[in-house]
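Below, each structure is written out as structure tokens.
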Structure P
Amino acid sequence: MSRPELAVVMPIYNEAASIETVVMEWLAELQRLGISFEVLAVNDGSRDGTGAALRRLAEKYPGLVSPLEKANAGHGRACRAGYSRAVERGAEWTLQIDSDGQCDPAFFAAFWNERANAEAIFGVRTSRDDGPMRVLISAICRAVTSLCCGMDLKDVNVPYRLMRTSSLQQALECVPEDFDMQNTALTLALRRAPGVRWKYVPIHFRDRQGGTNSINLRRIVAMGWELLTNLHRIAR
């Protein structure tokens, strides 16, 4: 299989109701832009029909949709598995998006058009439909990282990010594989990496199209504590 220009990392858990719609809208946009790509669909031990849906997509779009099955370990570890596979595939660029339909492909052209100017192109959610609990999580992540790192990482845990894969690989070497909040840790590692240019793209974040929102106040507190106590593990 030839190396794709773009590897799309999509961590997935229990999204059988909407995953085919989400993947197909991204396929349509990437094909419209004429990009050589591969969707790395990381199935994080889903307990519904997600695996079967991904197999159908892989059969219908061979070489474009590549399911990766793993035991359930959470969103962050699923992202890490996808990042590692993107590096293995040798893609020049890696895009990470979520699988619940919140990442609107209509904004992707703006990311892609910045690739000559930056190695890390991150979305900033200027408007959102996903409710106050998710907004609170992002605010906690931003506050904790700003406090610990002395820098404002803006939308630090945004799941809509385009990265030059060589820069991603360098940053991953600084992030422990067992760190649960891989997105946040990776943002910090990329920010500290020498020679990485940044661009931010304003995006609207849609409400999820399916699946179950497992975030509650107790989990928010636990995630904030984990982030606060583990940021020191990210190598400088």
Structure Q
Amino acid sequence: MARAEVVVIGAEVLTGKVTDANGPFLCAELRALGAELRRLTVVPDELEAIAETVRAASARVDFVITTGGVGPTLDDLTFEAVAAAFGVGRRRDARLVDVLRAFFGDAVVEAHLRMADLPEGAELLFSDGLRFPVVKVRNVYVMPGSPGILRKKWIALRERFREAPFVLRRVFVTLEEGLLAPTLEAVRDAEPDVTLGSYPVFDDPAYAVQVTLEAKDAAAVERATRRLLERLDPRTVVRVA
């Protein structure tokens, strides 16, 4: 199972000026594709902070997705930071220059062209329907911060991240979490490859806790669900989904 990290870059997120939409979107997408997201990190527009975060993430997981910091202004430092993370220089990519010139036309200025100053060894991932390619540096995929543009680029690339899917069952019960805990521990011990989650709610009169059982092994999930239901008083089970 491929493991991933997402690095959201932008002081606007940390200062509350902008609510991050890219992180939650990628969390849901990666899960749906069967990849395991290990960490979601938000960092400011600071060269060392971005470089350190990307360097560490790249070493920990199979692939990293960054969002933000790829525009033409002074706080757009992602390409410079990724280069620093891997200890490489940057070079102006002629193919990306052509893309930028075609897009901006006579209005193109040097600030626009600096967006083509990529880390050495970067790959350009072109796809039908994309005006600008996705830049890949080793196992780091550099995405824009604009949610609409990011989603278009993600849709163009998402199949390359597909893994065997997760199997998920949900059990809704009226038991309070403390009373439920020993039962969940027993199921976990019997089926250690199944991830159990317990999520209380306080504003729904129908149930008190949602229990989730999840793994890539469908048979293991079904065994764990059966073990859970066998240990529960049927009167406390609202529904199974």
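Where a number appears in this text, it was derived from the coordinates with a stated rule and is not lab data. Treat the numbers as computed from the prediction; the structure is a model and nothing was measured. Cβ atoms are built from the backbone, for glycine too; each structure is taken alone.
Looking across P, Q, the calculation of distance in nm of label points 7 Å out along Cα→Cβ at positions 12 and 76 that yields 1.2 traces back to Q.
Of the structures labelled P, Q, which one yields -0.26, -0.42, -1.57 when log10 I(q)/I(0) by the Debye sum over Cα atoms at q = 0.08, 0.10, 0.18 Å⁻¹ is computed from its coordinates? The structure behind it is P. Taking relative contact order in percent (Cα under 8 Å, 6 or more apart) as the measure, the highest value among P, Q is held by P. Of structures P, Q, the largest value of distance in nm of label points 7 Å out along Cα→Cβ at positions 20 and 60 belongs to Q.
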